[in-house]
Each structure stands twice: as C-alpha cells, then as structure tokens.
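Participant: Once you scroll down, you'll see the structures, which are given as structure tokens.
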Structure 1
Amino acid sequence: MNLASIHFYPIKSTTGHDVPEIEVQPWGLAGDRRYLVTGEQGELVTAREEPRLLACVARLDDAGTLTLTGPHAAPLRVVPTTERSLIKVGRTPVELTDCGDDAARWLSALLGRQVRLMWLDDPTRRPVNPEYARPDDRVSLADGYPLLLTSSASLARLNDWIAEGAVERGEEVPAPLSMRRFRPNVVIDGVGTPFAEDAWRRVRIGSVEFRVTKGCDRCVLTTVDPDTHTKGKEPIRTLSKYRRWEGKVWFGVNLIPDGPGRIAQGDSVTIL
C-alpha cells in the first residue's frame, strides 16, 4: 500500500489543496484547519449550511500569511487582530483570534450574511475527545481528530454501489463521486479489500506512526458537489443502505499522530 495523495484545508469548510509532501504536527497536518468562519452570534458556520464557502480558496505562504481568493472580490491578505473570543467547536469552547473587519467584509460579501473569520493561533488549546485519545492529544479545528484517512478501494466500491442503485431505480448512472466529497487528509492506494481500514488500529505512513481512533461518521456536506456547490442525495443515500450503524453512516477513519514527522506522496503504508 502507498500514500496516493495528501490534502489540507487552511479554513474549515473551504476549498482544499493537494500537496506532494507535508509536515505532520501533533494536532494535524501543517496549516490544516487553523481558521474557521463564525456567524453573528459566534456560532460555527460551515459549508453544510453555506455551500458557497467552497468557493473560497485560502492560501498560506511560507511565512504563514493567509490570502483569500474568490469569485466575488479581489484577493485579500488576512491580518489577524489581538482580539480573542470563546467559540464552541464541536463540544468544546476554544479561544480563537479574530481576523479583522476586512476579512469579515470579504467573507460576508461571499456568503450574503454577516460572518467573521477566526484563527486558532495556539493549536495546543483544543483537546481531542478523551474517549478516544490520550490526555495530551490535541487537534486543530477539524471536526474531531487530527487527520482523516480514506482509501481508493472504498471509494471505488461506494461508486459501484451508487451505480447499481441507479440501475435498480431505472435512473441514469451518475458520474463517479470524487474523493473531494469526503475531504480527507490522506488517501491510500493498494488496499486489497474495500473498507479494510475499518479494522486498522495503528498505521505507519512513511516514518510517521498513527493511532486509528474510530471510523468517521459522515454528514450532509458529502452531498454537496465541490464544483457546483449544489446538493444531491449521494453518497448519504447509498451509505445509509450499506454502511449504516449506530444511527450514522461511515466512510474513512480518524487518525492521531504519535509524533511529528513528514509524509510524502508514494510513501509506503504499513498496518501495525
């Protein structure tokens, strides 16, 4: 097995980037999900309810400066303030730094509602769910865990199921879903059996070892086309048929790194 691709997302729920190699930090991939968008009451805003967030492309330069680009306005260089607020991320209130009025206006114009951009300046602030983690484990602003792993074999099987379902219903067979729907950090090729990753407990990618904490339960964001930003029924409809238990549907597994390191496309992947 080998590491087929690497992806990171500077702002939660915005367009991701494919990179040939990247640093693994204790709380996730370098630069991954250190920013998020909030509403007028300080609530988390994601592409689940605001699919147009996917039209935002956020880029980090070598100095860590964030620049926003989108279809509605000129690019904007983000300059964080010193003002901090407690924002509830998942179940945990986390102290985040406000990124200023210019970033707020830029994103508000994109979404057509008042929002602000917030930054996790200190990634050691947010603990991982203790039910699946050690006391010193930390995570950035991802939904719950530092990394998400998926496999090409599992996506291929899912697309087969979707095609079979369309035929059974007398519908046109849709184009295969892209892995972009699932917003993984690492995608593995060469897995012999679809969904074999469900049973993994530890994995080494290159020289970096990870704990596999739990499967990833999927939400409505997977039904949003990352290019058109329109919603459909797949893959939730098909996952509900084949991959539903505990009242949720599942695709991919969550990882916690056991230490820092660097991973690159083509790295060997070993189940430990």
Structure 2
Amino acid sequence: MAMTIQTGTVRELHDYVVTGNARTHRSDAGSQAAVGDAVLAPLAEALERDGYAVLPDLLDGDRVAEIRAQLAPHFRDGGGRNLFEGLKTRRIYGLVEKAPASHALAEHPLVLGLLDRVLEPNYLLSQLQAIDILPGEATQPLHHDDGFYPVPRPRPPLGAATILALGDFTAENGATRVIPGSHLWDGREPSPEEAAAAVPVAMPAGSAVIFLGTLWHGGGGNDSGAPRLALTAQYCAPWCRQQENYSLSVSLQTARACSPHMQRLLGYSIHAPFMGMVDGMHPRRLLEG
C-alpha cells in the first residue's frame, strides 16, 4: 500500500493558514462597528507622524460616571510601591473583572480601528488599570510601554495604549506628558532638555489619548489640589506576553459575559498557526462549556 507523504510548509496547510485556526471559530478581528476613513485617516496619520493622537469625546459623561462609580470601592488609601508607580498615586489592576464598564474603552470601535492599522491581527489586551494621581505627586520617569520586550530599536511598536481622562487633564494636575516623534528613535533615552520639553496632553473628561508602545511618555506631576483619575488600556502584539495574567484574574463566568471582541483581546483567540490553543483546539470552546 502506497504511503502518501505531505509536503510543503505549515503556512501552506489550509487549517493553519486561516487566521483563527479553525473552520468553526473564525477570527472576528476587525469586525467591530465601522468607523469612517474620514475619522480614522487623520488620527492614523498623527500616530505615524507624532506617535500619539487625541481622541476627543471618546466616551460620554454617563459612561465616565459609571466607570468612576465602579472604581470607587476598589481604591485604597496610600500610594504606589515605588517611584515608577508613584508614591502618591493609587492604582487598580484587574479591571476586566472588577469594573465591567471599563470594557467600553478597551473595545471601543475607534480604538480598535486604529489598532488594526498599527498592530498585527488578533492583538491582545495587555493591561487594563485605573491610575489616580494624588496632589503632591512628582512627575513619573519617562519610558516607552513596550520597553520590557527585549527587541532592539528602531523597530515597529510591539504594543499601543490608550489613556482615558475620567476628569479633566491639565498641565497642573498630572496630564500625561509625551515627546512627539520619539517613537521613531533608536535605543537612546531622552536628553534632559528633551525630557523637560515633554508636552502635557491636556484634554477634558471623556477624551482619550492613544499612543504607540515606542513613544516616550510619563505621568505628570500633580501641583493641583485634586486627584487626576484616568483609565488606561494597553495592548500588545498577538505573539507577545500580556502584562496581566487573564487566565487567572478573569473568571470563566466573566469571560463568558464579555463581548466576542473582549474575549478575543483577553486571549480566547488564536494567532496563526496555533498560538493560544488549549488541548490542541481553539480556546473559545472553553466558553461554550
């Protein structure tokens, strides 16, 4: 009996070529509500040119108030654990489980539409957290968010992030500072002069800033008399490890209640050919019981 020998590479085999790695569980990447090119194009151009773009009025006042209300019970007295987190800055991690209203930022169609242009399909949510900069906080050290991936620069970004203002951001209360164009730098750090010239992203509550993982930025110092509250969603390439371990921090019950977009972002998805599989199959089968 003659033996059939399969030839070719993995990428030539049908089931592994199809993004999503299954005929039943096709990837829904890019299937969010469409945002017109008239809106997306100038924002994408700003991302490419400057490394960041402001998204005015991304969420309305009711949604901002809902997010703030869900965050409030989880804040504790005191500040962060180190100078980077901020000794007078409060943070809440694990918001996928703790504050479902925060999903509105993580899976916003405008945000996903821009991410579709700068990251590979099936990119992941890396972290979702709240940051409350209290009065008297010093400026945060400048950094770029994908710096912990040991891939030399210059290079394309391995991630991106959004920061949503849950109250007005001003230069006095700790608005995020950015160095426009620094996403294109090689491995060098900002000079003292460049750091001093970092631009505060002032914006009203409900607006957001999106920036590439290669952009040098940092939280501003709070010289006002009130806290500066923000929600941030960070994303990474589909083959990079997420900062938050969602397999432990998000229950199956919560994951099942998430939208298909949030499920994909959490890791209930496949990056071809088979990264993310469970027992050789698509992880979304776990959500089907």
Structure 3
Amino acid sequence: MQIESDWGDWLPRAIDAADPDSLAVWYLGCNGFAVKAGDGTTLFIDPYVGLGDPPRTIRMIPVPFDPDDIADADAVLATHEHTDHVHGPSQAPILESTGADLYAPDDSLDVAFEDEDWQADYDIDDEQFVEVAEGDEFEVGGVSVSVEVAQDADATHPVSYVIEYEGTTFFHGGDTKPSDEFERVGAEYDIDVGVLAFGTVGNVDDKETGAPVRTKWYNDENQAIRAAGDLQFDRFVPTHYDMWKGLTADPKVLHHHAKSFEYPGSLEITEIGDRIDL
C-alpha cells in the first residue's frame, strides 16, 4: 500500500534540519514519535501512517509524512505488535532507505517476519531486526535505550522504552496502563518527559461479526495520572487521544485529575507535528 502524506515532506525536513542541544521529540500522531539527539542520532518510535481499517477503525488525523521521505534514521523502536505500532508500509521503507535497525519484542518481530513478511517487498537484511525484552539496554549513536515493563492486557508482549542522552530522559510507554512496576521505574530514572496513551471508551466493530462492541484500549483519566505519578514524570504528554473515531478524548481534562498530585509536574498538550525540547 502506497502511503501519501497530507503534509508533503515539511515534517521530515524539519526533523533533518533540527540541531537540538540535547533531546528533541516530535509527535507524529497516534503514538508515534521522532526523537533526535544533540549528536544527530535519530530514532522513530511506533511511527504509523496507515489509515486504519474503515469502518472498524477510522483515522481522524492527517498523515504527517511519507515514509519514503525519511532520509535519516538510526533506529525504529516498536512497543508492541498492534498494527498502529508495527506496520510494514509505515516502517519497512524507513528500514530499507536508511539502513536503520528495528528494535522490537518477539511478537512484534513476528509481524514483520511472518504476518506481513516485510522482506518480500523491501530490501531489509536479517541483521536489521533486533529482538529486545524487558531489562535489555542498548545504545544507538550517543543515545542509551533501556527496555522496561509495560502493562497492556490487549497486547501479547508489550514493552516501554527509556531513552537517555546527556542527562535528559524520555519515556515512551506504548499503550501501557498502570503497572505495579512503575514506582520502581520512576525511582530508577529521572524522567523529564513521558508519554502515555489516553482515550475514551467507545464502540468499535468486532473483527469477526462487525457488531459494535464497547471498547477501552487506552488509559482513562485516573489511570493516566496514576501511571504518570508512579513514573514521576516532570512533564506528561498524553497521546493517542487524537487517532480513532469513537475513541478520541479531550486531554485538557487531565489538568483536573493531576492538580492535587506532586507528579506529573506539568501536563503538556501536544498536537500532531509539534516539537518538544527536553
């Protein structure tokens, strides 16, 4: 499937041209982020530019880039195996054109190798697929990445990522809900900016019958603030609330839920295409 951006190539060009002092991240919508360090190391986390599966899942936001326009990437990180986190048309062109490695847990790699067979359509070496699990640590350029726990009953093997560069720390939780492990994670890392998926409960058509089913895929208000508090986020950026028709939400309501707690220190509402500097 050919991906065509609604925005042309301005966002990839802005990322390429950026020269951050430390870490800068760009929200790509859904739960996708681009991360660029001061040494130029560039990572993409869960980039997804697919259109969903209408009428079951209907994309509500623009397609912000064409994967073929990504000229510089050192790694793509996947948090879990769902299609809006591991998606061949979104991610395989990046691996092919840049030589970046895909870091992903086992069930996510199964999507790339077996379910979608990326190598049948794209020139990607076996060595570009790197399996990770909780407790792993690796480096990409000058960036250190720690693989941490995630709690998502809808996924078979989810993980979260802690990305560190010269004293700054970015946390990406994928679609995790609160976890008993997050107090440990919050104590172990000094997280400057953290992202968690947030959304409402809505009707989503069942895959088999097509009948609408009451569906909750993401954190509600209280879960989001509990997880952000346990993780001790200095700055909390909610995500995913913009993506699917019927599951969208207003992240501004989180101000009311967060105001009596020490953490998160602040709530930052970010739109697709926005840059955040750490």
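Participant: Compute percent of Cα pairs over 29 Å apart for each of 1, 2, 3 and report the one that scores greatest.
Facilitator: Result for percent of Cα pairs over 29 Å apart over 1, 2, 3: largest is 2.
Participant: Using the calculated result 24.2 for mean count of other Cβ atoms within 10 Å over residues 88-95, pick out the matching structure from 1, 2, 3.
Facilitator: 3
Participant: Here's another thing I want to ask about it. Between structures 1, 2, 3, where is distance in nm of label points 7 Å out along Cα→Cβ at positions 48 and 160 highest?
Facilitator: 1
Every read-out reported here was derived from the displayed coordinates using simple, explicitly stated rules and does not represent laboratory data. No experiment lies behind these values; they were computed from the predicted model shown. Cβ atoms are built from the backbone, for glycine too; each structure is taken alone.
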